[in-house]
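In the part that follows, the structures are each spelled out as structure tokens.
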Structure 1
């Protein structure tokens, strides 16, 4: 009984210490929505649209007007579809989900580091995860994007892969198998990062002569192999269609910007943590150290030579920042060992450094620009179109707003701005802009493309169109 009470008091104390960190994360994640109650990124609108199409069992894709197909992120979209089916969310309610995922990421990282290093490092790493940056290039906790799954599932997977929990081996590897398989179906870049960490851990242990270590290695290899094997159906159609061609990108964040994006102070403590941890012979520690260097090399190769290796470079940043936060937590915790000129001087230094880290991170976040694809008027008009049009109607509107339109109106669009240099999509975009530039006078164009509704950014001057609501026209 006394021991139970001690453990209960410890858990209560940990929850109290973790609470302000969770509150900080909640504020930072939701802050951009205080004056804008809609998703902040074009990718978010895409994922919500996919989830709605799955939940409504649509056969025709609202964006392309072709057969609806699940892509490589089918696990992610099926998961969102389950949420949509259960709660029937509207566009203004989806914005709460990133905050929930961010809190889960903090819990996941805290649990891993608590069992890996200790309580002090766990609290510091949780604090750093709360401050993880977001921007429209790399993603981040502010957005409803699958790369954030890395913040939740990589720490959990490593918790089981490193055998940090005292549970039966079979349950340990079943949990790892489930997590890795889900990630392979939900977000391939996150799966690649996890496989890199597990691969390095496997190689480091392969030289061990310890029988128990080699036994664990066999189970780890078998678990990983089976998980990859089960995920092959997710990748086979894409490989058959495109082959193993390299992916090309037209923009990037240079290596020199990593400290400015992640934060100069936590980057310094990442270097310090790396230095102190490099003195350990622990293979689990070295798997994290080498993996972080490997992810940085991926960015270097792309920034310097334009080479893309294994994983799209911009999907490397969030999992890299996760590893940097875990390693940096050890660097920060070393301040506590400083006892001079007075006993609690190290704690004082730690408080100052974490305060400065938070100050610059919050200042950075407050200045970060986001997409505002639609406004309140657009939202109301999209809902009006949904309620006053046929389910199979094709709608012509600004191609940028068309990215958000199907998630709200649940109708097909003629043209949508593509995520990359897609010639077919860009041709339709060009047609849409030309139509609006001509004041909507090309009736033949509307008839040939079965367009029955126009949400126009300009005043239409066409007798064949009836303005049924401001900016909304229907073909006679």
Structure 2
């Protein structure tokens, strides 16, 4: 029999009772919270089922006064729940955005969201079953309402709200800061860009730890290129890290515009004269190699006549990192002058393998004239490493198939000489693989043309070698005499 009077037994019994009671309390709390969640979910589902057709009709462009009145009777909290699925989409159609913005303004939702941002807390909501007041966790709900208000204003691109969004960037919660930055990027209000630049200075120089630097940079690069002149104080700042961040923002803005408009040149309408002057005379010779490298990607697109000599200098920079970025940036050009082709070809002799590979890729991207320079270098270079790199890129980019087809069709010149070099020694396995995948007609034409060339190389008598070698000297090969590559 258990002796309750024993102190050890007594305390053990108390602990056991406490554990059992605590377990029952936790189970009860879990059941209550689950019941609240189910109740909340059912209410949202009923709301969506009843009013979603009305909203869909309004967003289709059909004016419905009765539908507007039906929505006006709902509490603002319920309207938020009803429209939330539209704001949760990754991207809204432009016609929906215009109609949704007008609807939210008419129903008072935009004023509600602005009030939350201005007050720094969620505005009062009407009570009633199914409203956010019945949400299981009121503190979490207040935070979610503030975050959703910022997100919704950004989704709607409500330009007058940009001062409130800038204020939200200084919120003490890092998630709110990031949502505010994304919304500011979506709005793209030019007036907000200088204020973000001030925060960039504070974060980079250590005067502030928020907002997070990656999120701030991601927001700033989303603005139009028209805002780039506002970066001038940052680009001229004595702090190297700040100049680097500003140059990276400018480079990303320009690259985005170049992707949107292939073949673009940065005219004075896109970049102001002071900024062009700073790029050519300041950033191109900056003490930081990282700044020079990022500036090179902008300089290659300048319409200024002084840009190409600066690019020529950057291609010979003492830091391989700068040379790499410069030669890569030249791939964005669609029309280049002959001297620039030669400058890129000179990079094929660079001591760093990454610069050489970038030069190969750039020459290929520049079309027929660039490929001509690449093939000539392949045929004349004694450097086996560079030749192997060229062969690897040709195979990896699928150019080998096009070369084989052109050779089978009777194309002459360096293209044919390159195919014969590849088939003879440089990449016989690659040629063999392409032929196996080609049609029988192309394969037969290739063999009819290449086999006599291969046999002549194998059966060439020794006494005729000097004369033949003289006849097919490298210089003659590049002049395309009729008897070569025929």
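Brief remarks on what is shown
- Test item: distance in nm of label points 7 Å out along Cα→Cβ at positions 79 and 271 calculated as 3.5, pick one of 1, 2: 1
- Highest-scoring label, criterion being percent of Cα pairs over 27 Å apart, for residues 47-222 alone, among 1, 2: 1
- Computed over structures 1, 2, distance in nm of label points 7 Å out along Cα→Cβ at positions 159 and 423 reaches its largest value in 2.
- Ranking 1, 2 by distance in nm of label points 7 Å out along Cα→Cβ at positions 279 and 415, the structure that comes out highest: 1
- If relative contact order in percent (Cα under 8 Å, 6 or more apart) is computed and equals 17, the structure in 1, 2: 1
- When Rg/Rh (Cα atoms, Kirkwood Rh), for residues 87-166 alone is computed for each of 1, 2, the largest belongs to: 1
- Parent structure of the calculated result 2, 10, 20, 22, 20, 13, 8, 4, 1, 0, given that P(r) over Cα pairs in 5 Å bins from 0, in percent, for residues 175-318 alone is the read-out and 1, 2 the choices: 2
- A value of 25.2, 85 for Rg and Dmax of the Cα atoms in Å, calculated from one of 1, 2, originates in structure 1.
Computed from the coordinates by the stated procedures, all read-outs in this text should not be read as laboratory data. Just so you know, these numbers come straight off a predicted model, no measurement behind them. Cβ atoms are built from the backbone, for glycine too; each structure is taken alone.
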